[in-house]
Structure 1
Amino acid sequence: MYESKGNSNSTVSEDPCLVMSLKGHKKSITDVCFNPGTKQFASSSEDNSLMIWNMDQNIRSYNFSGHNDIVTSVEFSSDGKLLASSSKDQNVRFWVPTIRGETCVFKAHTSAVNCVSFSPDNKKIITGSNDKSVKVWDVLKRQFISSLVGHNNWVRCAKYSPEGNFVVSGADDRTIRVWDSKTSQCEHVFVSQSSSPTYLSIHTNNNTVAVAMDSGSVRVYDLRNKKLQQHYTLHEGSTTCVSWHPTANFFSSCGKDGKIRIVDVMEGRPLYTLGGHEGIVTSCKFSSDGKYFASGGSDRFIMLWKTNFINED
């Protein structure tokens with residue numbers, strides 16, 4: 001199931017272990033995410049639906065339908081009261097994560113929407129699209145606020161920083177852009193000569209971003225000094241997702257090679273290579289407490305893993 005790469009320091013306790021393997025979607029998983037402070041986690045799929053799961057297997061899962069095309073991403077608000085989803089149908093939906101699954105919808109772009117992200121105060125979301133734009137929306141009113149214009153190809157990923165003072169986005173134009181969230185102005189552009197970003201995760205220190213690249217690498221940028229800090233070659237084929245652990249000493253990545261890797265950034269090397277999925281691993285995210293991570297793949301399975309490698313003393 002997995003291959004341990006060895007313990008690098010005293011923070012490492014035991015290997016990660018698979019807790020449960022879940023199947024409910026009819027097509028490939030596109031994204032997974034955890035509801036902060038709860039035992040819920042969500043998944044989206046190419047079958048046009050999203051599902052909410054619970055770590056307690058005695059609690060039933062919820063399947064939500066409403067999108068008319070592939071659901072590309074899902075994200076919970078930080079208070080757990082809303083789940084946002086984006087889709088190739090050009091729409092964004094908000095869902096109440098209960099059995100009733102109340103939903104509302106609005107057209108966000110003129111082309112497929114690839115990503116959605118809540119601001120830390122949950123008052124805004126940002127969306128990125130194949131129409132080359134990043135847009136900012138009012139969550140309560142579901143109204144457009146502004147566009148972040150500068151990319152000249154499909155926008156694959158966009159996230160608010162933990163403090164909400166800036167937005168980072170990545171696109172097929174091989175750039176990662178840093179935007180001032182108040183002025184909507186681009187403050188800096190990181191340029192890659194050889195590959196494009198596919199996903200990004202911003203460190204809890206608010207100053208570092210890890211970027212998954214379609215070359216199979218993960219790049220870690222220092223946003224304060226505007227420099228490439230670390231570069232890891234981790235996957236054969238595209239890296240599809242990256243996620244910081246809450247301790248900020250580790251990140252996970254996954255890719256088209258069917259592998260999940262856990263990287264120790266203090267040591268600057270991978271700790272574990274995990275298998276289990278058959279085919280592409282499309283998403284891998286840590287829970288807010290760092291005790292678990294979930295992965296989803298083209299095999300239609302969602303796998304829940306226990307971290308184990310963090311001592312809780």
Structure 2
Amino acid sequence: MFSIKVLSLFDGMSCLQLAFKGSGIKVDEYFASEIDVNSIKVTQKNFPETKQLGDITKLSNDDLKLLQDIDFLGGGSPCQNLSISVINNTEHNQGLKGNKSKLFFEYLRVLKEVKPKYFLYENVASMKKRDKDVITELLGVEPVMIDSNLLTAQDRKRYYWTNIPNVTQPKDKGMVIKDIIELNVDRKYYYDTKDYTYLGEDKKIEAMLNINCHDIGKRIYNKNNKCGTLTACRGGYRQKKILDNGVARKLTPLEYERLQGVPENYTEGVADSHRYNMLGDGWTVPVISHILNFIK
């Protein structure tokens with residue numbers, strides 16, 4: 001086993017740290033840039049030796065000169081202006097020019113200043129080609145597209161730009177939602193209404209909840225199929241749903257953890273709403289571990 005020094009930008013709840021642990025690579029020092037207090041709380045609970053650096057936009061080049069011996073730089077800047085979910089929203093679909101997604105250029109600034117031996121950058125595969133091409137040109141490597149559904153029960157296509165050599169596709173484990181569901185679920189996760197439109201047991205989206213919200217919030221997924229991509233649940237009915245003995249319910253935070261390959265109860269200690277958000281924003285841990293294994 002060898003060990004390395006890591007800098008993680010947009011660290012969230014430190015999925016990268018979990019991935020290193022899963023790959024068997026020992027981390028000597030782990031520096032994290034993150035601003036969400038709940039994500040930081042979860043990280044420090046599980047990895048108390050993590051050195052938190054704060055807001056990436058406030059890290060000066062002088063600050064970064066103190067991190068010149070970093071072996072690995074990781075990060076996935078916010079995708080809010082890149083995702084297909086905002087394709088029809090002119091206020092938010094600004095690509096790399098958007099207020100959130102332009103933070104990619106902060107990742108690029110740090111990469112050029114720190115000059116790590118290895119780097120990994122992640123973002124949504126649904127971005128426009130022009131944005132993908134810009135990122136590819138500036139990072140100098142072609143991305144590898146990996147769908148998390150190969151290693152988990154969740155559809156989650158992501159681009160991974162890395163200079164780790166010879167990364168291949170992982171083998172399909174064939175997991176579906178029923179493989180990750182809890183057997184005894186608290187009643188608070190069930191919807192009071194039984195009013196839904198059933199679409200068929202052969203459909204990936206088995207039913208639609210009859211509520212007043214966007215289409216994505218109505219979807220009830222078939223337990224014999226894959227779950228849709230987890231996202232942050234900032235308002236509305238955004239938690240993924242299934243039918244449980246004929247009653248619609250949202251997936252629990254523990255089930256979200258299983259869908260992201262995160263250890264069970266890793267995100268305990270903060271409110272459910274924060275757990276859903278950080279898991280939806282996070283990385284799929286087994287996918288990252290798979291990529292890191294090629295360092296060896």
**Item:** Computed 14.2 for mean count of other Cβ atoms within 10 Å over residues 16-23 - originating structure among 1, 2
**Value:** 1
**Request:** Work out the source of -7000 here, i.e. which of 1, 2 gives that when helix-only ellipticity at 222 nm (-39500 (n - 2.57) for each DSSP H run of 4 or more, over all residues; to 500) is computed.
**Result:** 2
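FYI, it's all coordinate maths here, none of it is from the lab. Because the structure is a prediction, the values reported are computed rather than measured. Cβ atoms are built from the backbone, for glycine too; each structure is taken alone.
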